[in-house]
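Just below sit the structures, each encoded as structure tokens.
Computed from the coordinates by the stated procedures, all read-outs in this text should not be read as laboratory data. Computed from a predicted structure; not experimentally measured.
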Structure P
């Protein structure tokens, strides 16, 4: 049963000058709030979602519902938990599907290049507007974890602790390679039309589905696929779904994804991930994070092939070198990178233990 009812709100945070040099004349943000903000605005918890997530972190369809609610690890009797849809997404925050004020039509491929710093700037403006003055912790996995690190670099005085999960100080060549392969799958679709598919009345469904299939291979692990599918064959039926159960699973994931996500959003957000380097323009990662004086729980996943645990160890080393109280813990799971969306009991125990130490 869901812990709490969810409701998506929208707010305008004004014009935004992007780090890459362009400007958005108006940015709207979709967000959800669970729990009440204290009179002085000091009990906020910020949850950052991953690549294809949304502001709906809790409730019946919430992607992190077991973690949020009364008595949950992110206890809404104690905290006001905020989750905002990221800039560039297709779930309510300004992105390629939004109307360009200069044309009245969707931005589409004309949407400017964004990065993780822009995403966090939008979140900061929103929370300031909502009366948040101090943040207990910022937590998130994957792209959410990249945002967590950027919060620490960009707003060190506002954040009392961080919990980055399954992420890195900068996007690796390995992770960039997966994203570029997925983007090329989209671009190779005859219905891509240089990203201008909406005006052509088409969608690159085959390319977007293939991009998702590629991504799913990086989100799970060989152990997970072996245990779940082995070499099991499908019953005779739709030959387009393949001979083996694993093929059918990947086709299903691709088809389901096309129903809920936009190709231009996928391209823009994956570029933002690839551009992430907390040190860029700041010297080193240590210099970038040196003004953050809070504590950190850095979570890795033992079977993660996309962001291997050594990348989380690097985060801990940098933070400890700066004098922060930083702890590494590992989620043991056969499920690979997606374990932060699956291993609720382990994740909940880690969050509870850490948050009990954060004032």
Structure Q
């Protein structure tokens, strides 16, 4: 197959068993930072490097039996995916700084991480409050020009991605499995929309199924590529706690959204706040911590005063949202029942639409339970 490129060499190294990024980086330091040399070096030279024994040197020397490079490249082409190595432009810049940064990422979608990322993570088992908070934070951050990072899981992750998409902003999903596997399967539509508006990423080769270890590895990437991690809802032993722990170790900002003290789904967030995470009540808290309002904006995005950004104009509404908002013309105050009657929408669809209009700060719920335009 002719001369191997540096990116191809990283693709093979990434897929080889028993050898991780830390050992690979030690080897690269010894071999002039050229990954291609690792496949040609004599076993004795390889094994002179700390952490490299006969098994790793054997895998490097016999890589052709372990990784079918032509097949992996064929699958990439077929999937419309690319492999972005640690040395390629388009690799998330903050992630590159980690000592155990993935050697490369399989990517679908064209986004190349020019804007700062903020992660929003949380439980698969959520409350309506958690879902609304994740969606609102995703929306507000995306409106400000951040890329919203999450893990495409059920629950909080899905709502964070949805909020960013709703804002017409950027979002990236990091998978705990191969890029050819959509998990959970009901998120196929969301996966496709994220691919159009941002990127879907994974360090795992094709066909790799998710397991406990792969999810933990995924969580280190979510934290590593982000300036800040926001935990919206999590019980004390949830996967998001692992993400927060990685974020703390990597020197990222950690925020937690407070919940009700009698909800187990907020117990993890409260523990994080006790342990020194910043209590988050709105996107302004993130901006304050990132000194964002002092003119530090994402590349090419002028900083927007947080308050102004949070109340976008009435453009970009869905059909249902426009229909419901229209009912409030002339200052009408309407109950949910009245809205069901006027719009003809079923209650669940109406409830979701009202929630989105509330998040966009276009309608407000009154103390008596009725709604009015803001």
> With helix-only ellipticity at 222 nm (-39500 (n - 2.57) for each DSSP H run of 4 or more, over all residues; to 500) derived from the coordinates and found to be -12500, which of P, Q does the value describe?
Replying inline: Q
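Out of P, Q, which structure matches 17 when relative contact order in percent (Cα under 8 Å, 6 or more apart) is calculated? Please list the in-between numbers first.
Details: P: 17; Q: 12.
Comparing all candidates, it corresponds to P.
Of the structures labelled P, Q, one was used to calculate P(r) over Cα pairs in 10 Å bins from 0, in percent, giving 5, 24, 34, 25, 9, 1, 0. Name it.
Working: P: 5, 24, 34, 25, 9, 1, 0; Q: 5, 22, 29, 22, 13, 5, 3, 1, 0.
Clearly, the read-out refers to P.
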